[in-house]
Every structure is written in C-alpha cells, then in structure tokens.
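Rule-based calculations on the coordinates, nothing more; no lab input. Since this is a predicted model, take the numbers as computed values, not measurements. Cβ atoms are built from the backbone, for glycine too; each structure is taken alone.
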Structure 1
Amino acid sequence: MFEKIPGKEYPKVTESRAIIRFQDCDPLQHLNNSKYFDYYFNAREDQAAKLYEFKFSEIFKNYRTSWVVYQHQISYIRPALVSEWVKIFSRIIFFDDDTVVTEYFMTDESKTELKNFMWTTSKYVSVETGRRVPHQKSVTDYLSATCEQGIDFKNTTFNQRIKAVKQELLEKQSSL
C-alpha cells in the first residue's frame, strides 16, 4: 500500500519502454486498436508499483474497493508497428472523491512522434455493492502525491490536450 513520505517529491509522469509484439498486430503490421489498452494498463501497473510502491491488488484486499472504467477517449494518430520500440507514458490528470482520470500516450522510441493518446475515466467502487464510494485517506494521499498539477481538466478538451502533448514533445526535442 502507498505510504506518502513527507517532503518526498513523486514523479507525476511514468515512462516505460516496450516492443510491439507480432501477436498484437493486425495483418497490416499495425498494433491492433484494442491492444493499446493492454500496453497502457500493463505499463501503468508496473510503474505504479516501481515508483510509488502502489499495488492495485492491495486496494482490493484491504478496502474491498476497486476502480472500474467508466469511459475511454482514444485517438489513433500514427500506427505503432510490429517490432517497433515505443515509449509509453501515463499520468493522473484529475481526481475527486470517487473519480480518477488517467492520461496515456505512446510515442516512438525517440519521443518525437505521437502515436496514440487516451484518457481513461475510472470510478471508485465497493466490490460488494458495485456502488461508488469515496477514496480512503491513503488512496487520496497517493492521488495527491502523483497527480500532475497545472492541467485544468474541467476546462480542457481532449483535442486540446493532444495538441499540448505534441507541443511538449516538440519543446523537449528542441531543447536537446
């Protein structure tokens, strides 16, 4: 379970490297649309455990709660191709008492080409009733420590965020 260490700064953006597997591709050698979810969720789970010592299974076991997906918004910008190495990024961009929005995006290995972009909205629910429940204090501590600040989620559209992430990539590239 996550324990916030006073004064410690936690990374807001997680980054993973992955290779696009043949078995996950369509006949055109593009990553199958549904497989982006697997790549994103596996990367996020691995990085949350590594960077924050956060295990989703402990939430289920200790609190009998879990996040369930409420909505996805996804944009397929450039294909990820078989055997290509990619970078997968994720960050929490919004949360309240029972909701979390996670932003995911995939780039080429050099981080210059945006391939895919996704927002996932999840609701926090009791596994016994299936109804929404408020986040416990330790969960709120985790979300507060890891949520990206400075993104006005309520006043930003999905397409505006895609443009902003593309701009971030350009700015990082030009600073190298």
Structure 2
Amino acid sequence: AEPGRAADVFVYDARLPMPLRSVLPQDRSAQQDRFEILVYNGEPVGAPLRILGAPEVTVSCQVMDGPTDLTAILTQVTPAGEARFLSVGRTEIGASGGISGWETATIRMRPLAAELPVGSMLRLELSGSAYPLLLRHPNGIPLQEAARQGPDALQIATVAVDASGGASWLQLPILGDTTE
C-alpha cells in the first residue's frame, strides 16, 4: 500500500456474519465480493512457493463499538480466478464502547501445508467473522460473555485497518529454496 493513504474500513454486523463453513480448499471468490470485508492480493508467484506452518498476520487497527473480532482468511488465487481456502485465524480487538485507539493485533492462523504453482497468488481477507466455523462475536461485549447473550445482543462494529507503509503485514512460514 502507498504511504499516507487513508485507512481501509469494514463494518461488521453480527447479525450478518461472513460465512466460512469448512476448512476444505473450496472457492471463496463469491464471499470475497461482499461489502463487509477487506481483501488484499499479493503478486503472482514467479516460482513455486511452499508454505509449511502457521502464518501470522499483524494488523494496525482501530475499532468503534468494540470489542469485536478481527478474522483473517488466507486463500490461494489460481490463474483462473478461483480463491481456494488455505487457513483462518482470529483475535479479539478493541475496548468496550466508543472508539478505541490504534492497536496492533496479531492473528496466528491455523497451520497449513501448500505449494503455490507459478502464476497463482495469495489473497488475505480481513473481516469480523468466519461463521459458523468460528463463533461469531456479538460486538460490544467480550467474547467470553457471548454464550450468555440472546440474539438481541448482536450489534455492529466498525474496524479501520492501516495497510500503508508497513503498518500491517503477513508473515509466511516458507519451506526451502524458492528460487527453483
């Protein structure tokens, strides 16, 4: 991202969670067109890229009406445009009520083993949920209190992400020499 550009923003409504029904390598491109999600694409790989382990996402973010979840989903985008699921992770962000200050959130994703062929690329989704695979955060209260709440507790939270100048990044566990 370009330094000095405005923050990216998504609105997470707990009544309309982002779907993630399985950890199978299914195509997620339709879900990535929804309005309550941020999508970041890497460059196409020029040599096979082998990933083995748990990726980590570090995000500079700010929350309005939290706490809420920040969920990261990593996909492999094929040259044909399919976005195949690779991994998911989440963390709770933001303070109760109002607007929190900028914070750095680290999301450790589920371990994976994959080889990306030449021409494919990585795509990172950031949103507020991955439901029903992960429990949806109701927003405005800590997640550990969610099980005791009814459906009327489901609220809206707004998340700003600073993707400029290295404020946020994806760290991959690369296996072996990528120059083959």
Read-out helix-only ellipticity at 222 nm (-39500 (n - 2.57) for each DSSP H run of 4 or more, over all residues; to 500), computed value 0, structure in 1, 2: 2
Among 1, 2, structure where distance in nm of label points 7 Å out along Cα→Cβ at positions 33 and 65 as derived comes to 2.7: 2
Source structure (of 1, 2) for relative contact order in percent (Cα under 8 Å, 6 or more apart), computed value 38: 2
Structure (1, 2) behind the derived value 0.50 of FRET efficiency 1/(1 + (r/R0)^6) of positions 105 and 137 (r between Cβ atoms, R0 = 30 Å, to 0.05): 1
